[in-house]
Every structure is written in structure tokens, then in C-alpha cells.
Structure P
Amino acid sequence: MEKDRKTQIEEFTEKVKMVMESYQKRHPAVRVDRDYFPFKCTEEWGECLQAYLMLTDRGRQKEKSKEEIKEKFGEEFADVFAFILLFAENEGIDLAEVLERKWFTRLTK
């Protein structure tokens with residue numbers, strides 16, 4: 001994979017890192033150690049699934065419209081994605097490279 005420009009994943013990762021740094025400054029009591037990101041991925045995935053259950057009429061609607069629920073689902077999905085990016089970055093995983101090697105090489109087979 002060419003490294004002459006940043007991938008979109010790298011750009012997103014930089015932005016979510018900036019948001020996380022801002023969060024840490026506002027909430028210094030929150031311990032962000034190695035386990036923080038996998039735990040947050042799990043927490044956010046649960047919230048995403050809760051919204052999905054609402055969206056698919058398998059959970060209480062909480063007096064929300066389908067449009068509001070769909071928006072909430074998207075927001076929770078974004079939270080999951082952001083914490084996956086942070087988790088990978090924290091563990092030294094180059095997601096762009098791994099996707100190329102593990103997934104995208106199958107496109108040529």
C-alpha cells in the first residue's frame with residue numbers, strides 16, 4: 001500500500017484521538033489505560049444494539065420516532081467505530097494495512 005498520503009482511516013483516527021484528548025482534559029479522573037478502549041467498544045456496542053432493537057421493533061421505542069431512533073442508531077454506530085479506531089491505534093494496529101492484506105487481497109483472487 002502506498003504511503004504518500006494518509007488513508008481515510010488514518011485521518012479519522014487522528015480526529016478521534018483529538019476528541020479523546022479533549023475528553024481526557026475535561027475528565028481527568030477517568031483512567032484511560034490499556035483496557036479502557038476494549039471496554040468502551042463493548043459499552044458502545046451494547047448501546048448500538050439497544051438502538052437497533054428499537055429500530056427493528058424488538059425494543060421499547062421510548063416515545064421516539066423511527067427517524068429519531070435511526071439517527072440514534074447511526075450515532076451509536078459512530079461511537080463503536082471511533083472506539084475501534086482508538087483501540088487499534090493504542091495497540092499499534094495499522095487498520096489500513098491489515099484491511100489491505102487480510103480483506104482486499106481477496107478482490108484479485
Structure Q
Amino acid sequence: MDIICFPFERVIEINAFILKTEPGMKGAVDIPKLQGALGRIDNAIVYEGLDDVFEIAAKYTACIAVSHALPDANKRTGLAVALEYLSLNDFELTQENDLLADAVRDLVIG
């Protein structure tokens with residue numbers, strides 16, 4: 001299985017698109033913090049043997065959402081990255097977006 005790893009630049013592009021099209025605070029991205037969040041995923045893949053597409057997508061969501069490396073829309077960006085990751089791996093989710101948004105919110109607040 002070829003593992004797709006998202007470069008931090010792509011995450012920033014997704015976040016910028018979200019903030020351009022939806023409400024949210026604009027500001028600087030904490031690049032080292034974002035790279036650290038993405039590094040947790042890469043480390044889990046390489047060192048912990050994480051290879052399930054859905055678990056990797058969930059880890060992208062969680063790591064980006066809780067890192068707060070982006071000026072705003074961290075949860076939305078985490079979910080968007082996960083959905084793009086799944087799409088790149090030939091999976092399309094058909095669930096209601098509200099259910100996904102609620103799940104991400106619950107993930108972050110515990």
C-alpha cells in the first residue's frame with residue numbers, strides 16, 4: 001500500500017480556502033506546530049505500523065484539529081484534509097456533513 005503523506009503546504013492551502021469561503025479569523029500559521037502535528041501521523045505510520053486508511057484519515061483530523069497551528073478553522077481543516085486523504089485513496093464518504101462536523105467537535109472537546 002502506498003501511503004500518502006500531506007505536506008504542510010497543502011494543509012495551509014486547504015485552510016486558506018476555508019477561511020476565504022467561510023467565516024473565520026485570518027492570521028499567521030504556526031508552521032513548526034503544524035509540522036509537528038503532521039509528524040505525529042508520519043511517525044505512527046512508520047514506527048507504529050499504522051496502515052488503515054480510515055485510521056490514518058482520523059489521525060489527520062485529530063492531529064490538525066487539536067494542534068491549533070492554524071489561525072482558525074482547525075477542526076474544519078482537519079476534516080477537509082481527512083476527506084481529501086480518503087478521496088485520494090478512492091473512498092468517498094456519503095454521510096451527512098453535520099454528523100461529521102459533530103464528530104470532529106466531540107473529538108476535540110472530549
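Taking mean count of other Cβ atoms within 10 Å over residues 26-33 as the criterion, which structure among P, Q has the greatest value? It would help to have the intermediate numbers written out before the result.
Numbers: P: 8.8; Q: 11.8.
Largest value of mean count of other Cβ atoms within 10 Å over residues 26-33: Q.
For relative contact order in percent (Cα under 8 Å, 6 or more apart), which of P, Q scores largest?
Values: P: 37; Q: 28.
Biggest value here belongs to P.
Which structure, out of P, Q, was Rg/Rh (Cα atoms, Kirkwood Rh) calculated from, if the result is 0.94? All intermediate terms of the calculation are to be shown ahead of the outcome.
Details: P: 1.06; Q: 0.94.
Answer for the origin of the read-out: Q.
Throughout, read-outs are computed from the coordinates displayed, never taken from laboratory work. Being a predicted model, the structure only gives us computed values, none of them experimental. Cβ atoms are built from the backbone, for glycine too; each structure is taken alone.
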